[in-house]
Structure P
Amino acid sequence: MAIPVEPSKVRLFIGVIHSCNGVYMEVINLLQKLFGEIISVYGPEEFNHTSYYNKEMGTGLKRSILVFRELIDRGRLAEIKLKTNKIEKDFSDELANDKKIQRKINLDPGMIALENMILASCKGFAHRIYLSGGVYGDLTLIYRGNSYQTLPWTYPDYAQEKTIAFLNSERKKYKEEIGVKILNPEVFK
């Protein structure tokens, strides 16, 4: 019988898609108040991998990844997703006629762990595990062979070599910080 052991805390990050620098900077300040100091930023890079957000957010979108200093319990991911959803709504415009929301920013929290990278989502799917509060954990990347590896469902912006290189670098810093004793070193090199 296996004995349950609490896993190590993980590194919180938030993927941001936006088109308005003013809103982006306001949201960064708010996120730091909620989740602490941002220690690394990837981007902003052009976000042109899909037109999914164009109708709602317009064109000329940018993608950034904000990495936070404080390590979090893995069980907090759903709570954090619900907070970022509220921020998205607070910075959105409601259109009077059809009651649709016009988002100005998209926030996708996730966690960097030694074994994988997980994004939070409010949409269920075969590779997503239900967490709580209507939030699922999306297994986006797995760590094998000294690098994060994509999966068939990995979003194209997270599958880019430069994004993976950034996440590998953040994982390396995280690994050094937690000083983990690894039971299966081949998996977590």
Structure Q
Amino acid sequence: MADIRKAQKDDYVNIARILLPVFSDKAEAILGDAGQAEMILPMMVDAFKGLNLIASENNRPVGAIIVTTEELKLPSKTFKIVRNEVGFFGALRAIRIVKNYEKSLPQRLEGEVRLEAVGVTVEARNRGIGTQLIRRAEEWSVKNDMKHFGLSVKTDNPAVRLYKRLGFSRVTSFTNRLGRWSYMRKTFG
């Protein structure tokens, strides 16, 4: 069983390293090169408002989850930082793709948290760490009077089975520049 705790700012680099391999195709579509995302991802983790958890085994980070309570608001410095990594036009393209993705999501219900990202390192997979992270996020959500838990997942992602097993149901599907997605939701109580 992994040790799970709330992440601090100094954990954001580790969260980025854990999540980047899981989302490398998305990062590549947005930035043109998944490697460039490693510089930007810690800033993105900080921009999400809600709950960031990190799972460790033997004092090594092995899993992370980001759950938000409100829509993403990128800090004004985002464009400048992204521009330094991918150039002016690359930054414009990246910001446009992220905003388009956000617009394609269904409207957040009142009292809905959203699972933005969850990942487990390759060597720690299939040991229930992802389930532990999601369950801990659910406990936090209920304690904070949230009513719904939503997430988007690519339709061909094997994690769809995990989400169904944890009680999530598909609400809708949508397609954007990043692929074909299912939006799933679970209602508490």
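Quick note: the coordinates plus some simple rules give every number you see, no bench work behind them. The structure presented is a predicted model; accordingly, all values stated were derived computationally and were not measured. Cβ atoms are built from the backbone, for glycine too; each structure is taken alone.
When helix-only ellipticity at 222 nm (-39500 (n - 2.57) for each DSSP H run of 4 or more, over all residues; to 500) is computed for each of P, Q, the one that comes out at -9000 is P. Each of P, Q could give Rg and Dmax of the Cα atoms in Å, for residues 18-65 alone, but the derived value 11.9, 35 comes from Q. When mean count of other Cβ atoms within 10 Å over residues 2-9 is computed across structures P, Q, the figure 14.2 traces back to Q.
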